[in-house]
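Participant: Some structures to go through are shown next.
Each value in this text was obtained by applying a stated rule to the coordinates, not by laboratory testing. These figures come from a predicted structure and were not determined experimentally. Cβ atoms are built from the backbone, for glycine too; each structure is taken alone.
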Structure I
Amino acid sequence: MFKSPRLWFSTTALLTTLALAACSSVPALFVAAAPAGEIESVYTVQAEGQRAIVRALTRSASCPDIAWDAHPAQAMSVRAAPGAMAVRSVGAQVDKKEALFDVLTCEATWPAGVLKARVAGREVPAPKADIRRIVIIADTGCRMKASENAFQLCNDVEQWPFAKIAQSAAALKPDLVIHIGDMHYRESPCPQGEAGCVGSPWGYGYDAWKADFFNPARPLLTAAPWVFVRGNHESCARAGQGWFRFMDRQPWSEARSCNDPKFDQDADYSDPYSVAIGPDTQFVVFDSSKTSGKPFSFKDHAYGKYKTQMLAVDQLTALKPHSFFMSHHPLLAFAPAAKSKPARPGGNAGLQSVFETLHPKRLFPDNVNVTLHGHIHFFEAISFKTAHPATLVLGNSGSANEGKIPLSLPPDMQPYPGAVVEDYAARSDYGFATLDRIGPEASARWLLTEYNIAGGAVLRCNILGSKSKCERVAD
């Protein structure tokens, strides 16, 4: 049974009163701004179009001030108050506890024409109109999952290298960062006697989010605005409460918070949106967090939801000549297979069963040139002889890898019926990627570079329209 969240503060009764005032209609001038020392994190969320949102997490009872350019500072708005959320009755893990969010989440929309912002003296990454370099990561959290007896060595930066990856990626000075889902993995307590994860927080509260994402991602959070794509680990039955507090672009509400399971049939799905990265190019963001590995029946609730979302994608992609489609789950990809075969088709059958009803051969609208995904914990770049869009899988940024992906494929292997592979490159080790615009906007030319943990280039893939061609640099 769902229980109302109870507010929780580690401060005095006076601060508690002020926090409640901050969540009410009391004007911000009656509440003291948050001290800089109590701010946990400040970052910029890139939303639809060119809209950007500054977010701040603080242990203070009130939101910090934000100063736009040289204008006087003003208080940020409360997005979500601190609280302890009751244990949900769904989810695969045996060990469960309430999700404690002992930070206040604040936000402010970036005004048009403003070039700089500072939150309590901290400079905030500013959105850029001309985006040339993009860092791409996915599947970054440290896996602690009792249902699979899977416990990554979170205390070992070699075994869980997300902090190193974030540092290396920040050094490349991106204009934008894209995370294609699965930020949170610490679902179960570390087993007794396991030194590799001893002392790690677990569950779905802020302590696990801080350890899994906000602490290791810090240098990259301060480097550029972020586009967040929702993964299956951020579904309502798992870490969805943190997703809506920290990452989602839409206004926070109880109905879209994952606090109460009665709202999950809507909260587990989000409308697609596009992020403009130039006059002719956009990223289309698709929430696939609740999809299934099996085809959907047309009677399934998810089928109707995804069908509606794909109709919206059709409308979005008609707005610009070139679109990159991003969902956590890939549709045209390969995954490791049994010993007798090098690989198997790894596309998500649930999404395929919906997408093929609108685009039977290609799965995607014609204006989708490239698709980007995570979920499979490898790097893959796949280009097709057929009209299918080039596919990039970038799920190797920290979470435990899943064996080895083959470096080449049998000539007749297809990820989906009729999708004939022309160029294929893969990598099983940890890393991240950059996407650099080459030449003018109208050329639709990009260079994708896959890096190792230390920031050394390993693969370079030239992308022109819907085709990619990769060459290995080193390893």
Structure II
Amino acid sequence: MTTDNHYNQYQSPLSERYASKEMCYIFSDHYKFSTWRKLWIALAEAQHELGLQAITEAQISEMKRFQGVINFDVAREYEKTLRHDVMSHIHAYGEQCPAAKPIIHLGATSAYVQDNTDLIQMKDALHLLLAKLTNIIKILSDQAIAYKDIAALSFTHFQSAQPTTLGKRFCLWLQDYLFDLEELETRIKKLRFHGAKGTTGTQASFMLLFNNDTEKVKKLDALVTKKMGFNAYYPVTGQTYSRKIDSQIMFCLAGIAQSSYKFSNDIRLLQHMKEVEEPFEKNQVGSSAMAYKRNPMRCERIAAIARYVLCNCLNPAFTAASQWFERTLDDSANKRISIPEAFLAVDGILDIVLNVTAGLNVYPQVIAGNLQNELPFMVTENILMEIVNAGGDRQEYHERIRKHAIETADRMKEEGIKNNLLEKIAEDAAFSRIQSKIKEISDPQRLIGRSVQQVEEFINSEVSPILKQHSHLIDKKWIPTLHV
């Protein structure tokens, strides 16, 4: 039996298989605890700048030297005794910074480092998702234009309906992701800092430190907020910021999961029809038994992880609803799991979507063949209008077309013949007056309505401005090669 601990304990598939190294780092212990130390430094700097005599520049310099050098083992030993993660890291940091030890965390409560770090992590994670989502939108936009006039069979109820174009279908996926990007931007814009609020959000401890100087305490909040890269802080909090913030962000992530789930399902159906396929590598194995298979495993993985996100978003919702007064600690254990894993899951989803969209295989001949097999039924109304315009009786010709259509449909299902309805109508002497027009009438491009123009208008008016706004984020580096 192996003695490697990596193989002897549970490892999250989200960090091991799906999420990017960038997202994993944002929610790593090193990122978390080095951010705690940045917050303690920012607090000490602000207090010093506002004239607090107890804090010196030498102490701050000492803290800065060890900001990224975290003595995890020491903190772990302290936590065995103290049973408190924040106090454990205060003591561990104090061992490295003996001169600064007396003033680390001065006037603050645990939520100062915990909540502010959560907000910083989510802010950075949202920006990472924004970059990936922007690149997905860019790829789908280019493909929508490339395929804007490829007529394709559309479906309602997964039954054949009036033709669309492949580019128009891409716009349906694209629009969902645009909604997600708008919501993502809103969450980033509205995200604020918790700030320096004290034990129950009243800032009483800081009022004591600054001899009831309200202006200095307000400046302390603003200074720390600015030092940590935020433009604003929440004006009122309990011990913690409102857990509704977590819930709002998680439902934003759930929206991305919804869009990705729908996209992946559509691709899976199109792959069954052999019209569009997700990437399939040269040595990839589709099935251990059926060697010929090309299973849509990437899109199936998108759907699988998306289901997790959709279920998980209820965790922060219940947490927000169940907090008592200024705070209770039943949020903590749940937040440690539900928030990071939601971000890791959506990050993994977007990496797969990037990989799939960038490598889609499109088969125009199959698309045309599938459309042609259903098209004759769809053009019967056009044929009816033409024959009436040529002097025919609508009711008489409606009945003739109906009989030909029913006979053709029955033979297609019972005998497996190809759809020959147009040939049957052309061979019917009663339709001789429009026989020369039947081919023209059945041209798919006459049946796609404004699909091509809709694609062009949508891209120009809705998509291009967004891509221009975020052009600095567009980069092929975001398109991952999946190894599992």
Structure III
Amino acid sequence: MAIHSITETMEDHALERVPDAEREGWLQITWNTAGLITTLVILFFGAVVCFVAGVKIALAAGVVSFAIGSSIGWAMARIAYQTGYSNTLITRRYGLGMRGSALASLIFGCLIVGFLAVENGLLYRGFLFFFQTGDSWPARLAIYGGMTAAWIVLTAFGFKLVTRFSSLMLIGFAAILGWMLLVVLQQSGDSLGEALWFGSQMQPDALAGLGVVTDWDKFVFSLNILVGPACALALNTADFGRYGKSAADVGIAAGIAIFTQSIVVMLIGGVLMKSGAALMVDYYITVGGMDSGAAQARVLQSPDSIAATFMVFGGLAGFILMLLAQAKAQVLNSYSSSLCIANLADALFRWRPGRVAFVVLANVIALAMLYGNILELVEAWIQLMGVLLGALASVIIVDYYIVGPRLQSRDRSTGHGRDQEAVNWSGVVAIVSAVIVAHFLLGDYFRLEVLTSIATVAIVYPLLRFQLPRKAAA
């Protein structure tokens, strides 16, 4: 009996509806959604947009990112609550069909497993920086092996253990981050006004290299970086929100997390790097032996710059802050990855070895991705993910709220039921069309690609769905 209970806990309703008896309130869900975005990567994104655009424009982009992400999140909240499904499982019924949901797993899997890889890489570089040791195979085996084993064990026992771990890590992270902000501000000599309200920190030629010339360019650049994680959080709402007691509980958890990501963490990342930049440049010159130009470029070279700043200013406390930030996110990423891959394997091959097998597989794939220089490509990668995730979320929402009810009404009038299809080709074509239109056809003319992606789905999907014949049920 005990073994059966443990098996059920580890499976965690990966391919079925979460029972009403196991539902939780908004706070339990928020520990997870907020834990996903209080990380070094999101702090790095905040530093980048504040350095490029300045705080005023970055905040404006953050507000728009919050508006877009929270709108999607609240729309997904009702769907997650009513179905009790993870986000990729939802697409079986709304948007893509039984086998078509494999496309959702591929899109979301690229993001969430990619984040698992990025955060592993950041932690590894952080360990090397703190212990002042070089990259070597023994170090890789020890550090990556230990981290991967920890993520697997902590993820294996389902939602309740994941939530408990995330809540403890998030509280510790917030406390030490607050202390770190005070340390950086004191050592930098900046006044509070200088730290909180500054303009672009990059030279005009460097901005031109990013395609940023006008204030509008700065706003677009910032929004394209911030809205990707916001859309990801909106979809992640379903993975954790399927445990919600009500749609409001799920919506509150989504809204808090997206506000924190788009505005709070973004601003903190900018303040940390602005106040610490001069001292970090001195550190790289005196300790790293770099020239002035290389040292300045190193300050915002990749997300591990944030980890280095923590440890230069905070020593052991900065190292612990890095661990708290990344560990909770890795457990949450590993959990969502397992749900995503479970749907992919079941949709394509009807293969159900159990959720824990997919926890292991997700972590193995994440380790393999580290050999693709993903840390250096993270900004371009997250912008494309925003387009894909915006399209995916839009298909689900348009189907659930607009297309589905009308089809059901039409089917009732003709005496037919709405069976679950093998592949909903209208949804597949709408997503592919949205990416082509937003990223390739109109990307040079209207650079807010996520808005183009959402608008394309809103137009294309209903037109196709009402005109194309629906195929046989799965």
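Participant: Identify the structure, out of I, II, III, from whose coordinates distance in nm of label points 7 Å out along Cα→Cβ at positions 244 and 300 was calculated to give 2.3.
Facilitator: I
Participant: Work out which structure the value 1.7 belongs to, where distance in nm of label points 7 Å out along Cα→Cβ at positions 132 and 460 was derived from one of I, II, III.
Facilitator: Traced to structure I.
Participant: Have a look at I, II, III and say which one yields 33 for relative contact order in percent (Cα under 8 Å, 6 or more apart), as calculated.
Facilitator: Structure III accounts for this read-out.
Participant: If mean count of other Cβ atoms within 10 Å over residues 60-67 is computed to be 17.0, which of I, II, III is the source?
Facilitator: Of the structures listed, the value fits II.
Participant: One of I, II, III was used to compute helix-only ellipticity at 222 nm (-39500 (n - 2.57) for each DSSP H run of 4 or more, over all residues; to 500), and the answer was -3500. Which one was it?
Facilitator: I
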